[in-house]
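A short reminder: the numbers here are calculations on the coordinates, not readings from a lab. Treat the numbers as computed from the prediction; the structure is a model and nothing was measured. Cβ atoms are built from the backbone, for glycine too; each structure is taken alone.
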Structure I
Amino acid sequence: MAYRNQQQFIDHLERAGELVRIKTYVDPKLEMAEITDRVSKSGNGGKALLFENTGYDFPVLMNAYGSEQRMCMALGVKHLDDTAKEIEDLLKLLSAPKTGILDKLKLLPKLGQFASWMPKVKSGRGACQEVVMKDPDITKLPVITCWPKDGGPFVTLPVIHTKDPITGSRNVGMYRMQIFGPKLTGMHWHKHKVSAKHFNEYKKLNKRMPVAVALGGDPVYAYSATAPLPENVDEYMLAGFLRKKKVELVKCISQPDVEVPDDADFIIEGYVDPGDELIWEGPFGDHTGYYSLPDWYPRFHITAITHKKDPVYPATIVGIPPQEDAWLGKATERIFLAPIKMTMVPEILDMDMPVEGVFHNLVITQIKKDYAGQGQKVMNAMWGAGQMMFNKILVLTSPPLAEGRESNSFFRISDYLRVAQDVFSNLNPATDIYFSTGPMDVLDHSCSKLGFGGKMCIDGTRKFDEEMEDHYSSKASMPIPLESSLKSRFPEIKAANTSLLKLQIPCLIVSIEKNRKGHIRELHDKLCSDEEMKGVKMVLYVEHTVDAHDLPTALWRCCNNLDPKRDSHLFKQDLDNSNDYYACMGFDGTRKTKSLDDFQRDWPNIIVADNETIRKVDEKWDQLGIGPFISSPSLKFKDQMYGEEAVVA
């Protein structure tokens, strides 16, 4: 459905019991983020929070997208898969052969719908321009500071509008904005983003680049700004499709070359000058759960700020998962599954991005497999598909066979236990794990070079004869190594999680205090030489401060800290009196340093709230009206932080 504005969405959330109004004063500096972090991790995403007493003229809305139900409400659907089915049906209709006039006539209603979804520019001023700030000053907005080591307050849900100076095509993206003064922010667009490409075109022309930032309005705008659309596809066409109503735009007041949504709550207009010196922006507690380190980015000069008469400032926080952004990612996963299947990888049956993988790090894909080598074909296709080029770990699975045919006993790809059992049952660690290098998300701190590093595909699909190695030995059952035995023989092992082995998943997770170069490779070889390890196919190593028994945290830390190609080590051993061999892959998911790993880049810290903010929120919790007390999630991670020198470059 189309919401008239953000206020109507808030009203719907409240009627559905999905919103809590907080009337007690809460400071936008750190306190709002700490409260939201607690609520978002309280189970099923908690509730949306409307902070009404902010110390500013405007309330703040947070965690609005923070559950499956609220994400569905934002997109106007009952289930996220509903939109994917609609897109799939549409693509099938468009791609079907048109053999006669009747087939072509079937398209006419859809073409009419297309026209009704296209954005339209209205004349005159919009609701977003009811109030024009005489002296534009962004510090008069309740811009939040999320985490204690952040470089300052950041605008975290900005819908940023730019245009190509040559073609005039619009791009709508979402890039954080650090506040440096009343009329100055950073513009954190990465070099692979379309807005950065627009900026490069303005550089060539030596012209100022007009930019406009929208906050609020129909919630579908914020989602569309994050969607992985092809270049030159207008995000407001996607928004129109999702809301089943065209987006109405109005020209900016001080930057009339840029149009913005009529129903937005706030509009921040300005420009980026190619002749300016860049500004040192960051750090920022990012969606990886680590601080992204500071770097040089363009300056955004504010020329006007307008807003509705009664606007609400929308904000979000990102950090250690799960957070609100996980549901934005889940919507993308479901909505864009159909286009990937229909246009690039038709054998895909389903896809899932576990929250521990923070989007790009880990993607599980189920395929319909018909021939040998099809897993590698899918791997290469997916790594070449838009933002999937940033994927680090790709896990492939396929349905089991029954009497020579594919079985109907499909299991949901979100059933991670069944997926892991299936993948490991089909896996030869020596032949079914593929490594490559390529572009990576610039927020991936594990790469030795910024934005470029190792990738891995774990092919856990059922294998055809051509893909099998006759001499690989895989035990159907295995002895379970005792944690106490491992710790007594190897003092550097602080914990060993053997729970997966008991579930017929031959993977061991080890917390290790490494103290010398090559330590983990050396330990891996010693471990795998033991007879009791002969059924284990994979060992994940995390640092000693991480509890190996806390599976979600261990996986999150390992996925973040791992460059698969650099940090993998295969143990392969011929078995006695035979041509058979045993293999076990080890992955070093620990922090990398210059002294122990020859790692030359700064390594960021994980994100936790400071003790003073935790204390303040604890003291006012009973006044918030949220419900039973929720302790700070940060307390769990306090002893996992590094020294302060690792936080800032």
Structure II
Amino acid sequence: MIFAGTTEGRELSEYLAMAGIAHTLCVATEYGEIVLKEHPLVKVHKGRMNQEEIEVYIEAGNFGAVVDATHPYAEMVTQNIKNAIQDIDIPCLRLKRESNVTSSYEIIHYFKDSVSCAKALEKIDGNILLTTGSKELSVFAKFIDRKERLYVRVLPGIESLQLCMDCGIVGKQILALQGPFTTQMNEAMLRQYQIKCLVTKASGNAGGYQEKLDAAQNLGIPVFVIGCPAEQESYTFEEVCEQLKMICGQGIKRKVEFQITLAGVGMGNSWCLTKEVEKAIAEADILLGASRMIAVYQPKIEKKPYYTAEQIIPYLEKMPKVTGGRDDKKVVILFSGDTGFYSGCQKLYDALLRAVNEGRLQARVTVMPGISSVAYLAACMGENYQDAAICSMHGKELSNLAKKIRMGKKIFLLMSGLKDIHKLGKLLLDAGLIECTVVVGYQLSYPEQRIMELNPEECMKLQEDGLYTCCIKNPKPERKMLTHGKANGEFIRDKVPMTKEEVREVSICKLKLYEGAVIYDIGSGTGSIAVEIAGLSDEIKVFAVEHKAEAVSLIASNKEKFQLDNIEIVSTKAPEGLKELPTPTHAFIGGSGGRMKEILSALYQKNSQMRVVINAISMETICEIKEALSTFSIQNEDVVQMQVSRAKHVGAYHLMQAENPVWICAFDFSG
């Protein structure tokens, strides 16, 4: 009899069935029954049982053993099982949940129970995402006054939804989904609902704990962890299988078909391999990776020039099952440089874990680091790199590189090859950065290795193709301003209207931007708002939407002047031109052409949770805004009027000259 509240419990049931051992699987909810695979040897008992009911059921079932595979936090269930079986002469095995979760994230707070965690959440501003399930939701609902701040992720079962409703959590606040959830999906949810704190339990590998921590760390969001209760005597999956083998007289084994190692090989020369990676390659049954990396090695079975998830996972799925001898095949996948540094390793690692969690692969996945070309070049130069910016042009366009070089004293740059060196030389010349020195590392670690110190013109004259890494030194870096705030005179303007400096700065502050934001600047004019926003972060993407030809030309000129590649000019009318653009997180409307309601409707359809800021000068536009906003559900409304005066010289006097008063209307859609 298996009490199954975890993935491991369901997995144990599958292996018992394959071994021909009849058993009963106890699940608490209808949803728990739905996710099970049907099998003639498996009987399912649905519904919670108290201690007495468990005792009666066990005695009536004539079971040979009981396995407690409930969730580590289901302490009451575990205690009921122990009490029920203490007078029955059959073994009870507690299945330990597997976990190798690690995190260097510093903003993690641990709590012994839900009550202490809920009390601490009272001091947190903004939205909260609970991923602790529905059972203890009432505790959080009790201590948090503004329930509209609570977003809960629960299993898509009727019982879970009813518990949410009972606690006053309704509608968009309920994320009824079944995992597993990747880091990217967790991150998307945190962004979408503007989450300021993530609450979780230390639920181990199968519970997606690592992916939650990684997503929160990527966005800088604090994590509240309700600590795992102390486990009683428990057994690993393999130990439980061994115990049941002795009890049932039947072999039970969880096959791990593959031991998959993702290994960094450094620059490529085998002398630069770590001993750990060298040993893994020597013991590999199957070797995968780019052709140049696997060419010099011979695994025991075969090697293939595969290095993407789309190639590797189908290949492993089709491979014949292991029979006889060792249980698994050792698969080593090679990556250039270091696995954690501008590498394809992370994407493949996530895809492999998804395949394992979905049951498509039986595998253990580990990662072994290598020496990056940046570390190697720095050593060759006798330089450190802790004070340098590190970027990559390898296989991608690098946004705002000229700006990075202008502001930085030292930048290390990964490159695809000779064409990137030529591109770098041209960029430095075009940006007027002729005093910069480029230290170029060619074919690092190989016999033909050379370290060259070049100026921008010499970079463009290089002829030898091969592998390049470089370090750009700027003897006169500009000081980076810690606030946005370009003077009006810095912009190329001509006769096109422009949002003035003070109004521009207040409007941008009202947008409440964050890293990774996608902004529409509608009625962009000269592009002054777009330029200011794009200059805040290379991780922000701005779409400058403007249909007047003269204005479009000015935006392009200002984009080029300030060297901002993260502005995309959209020469079109709004709202029609918004349809094909990526989903926005924010919008600034500086000009609507009398179509405010249509533009807001289009924005609402694109993202019913986004932040919007509107500038208005005329009474007609103000009335238009008021009428349009009554159509939508909004929150956090903030309306201010600004009146700015500037000093003007008149003879020996300074007289204040008033600018037009401007209304600034900011709000969030709350659809």
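Brief remarks follow.
- Computed 13 for relative contact order in percent (Cα under 8 Å, 6 or more apart) - originating structure among I, II: I
- Each of I, II could give P(r) over Cα pairs in 20 Å bins from 0, in percent, but the derived value 18, 50, 28, 4, 0 comes from I.
- Each of structures I, II was scored by mean count of other Cβ atoms within 10 Å over residues 9-16; the highest score is held by II.
- FRET efficiency 1/(1 + (r/R0)^6) of positions 17 and 633 (r between Cβ atoms, R0 = 30 Å, to 0.05) - highest-scoring structure of I, II: I
- Mean projected area of the Cα convex hull in nm², for residues 193-568 alone from the coordinates reads 25.3; which among I, II: II
- When Rg and Dmax of the Cα atoms in Å, for residues 361-608 alone is computed for each of I, II, the one that comes out at 18.0, 56 is I.
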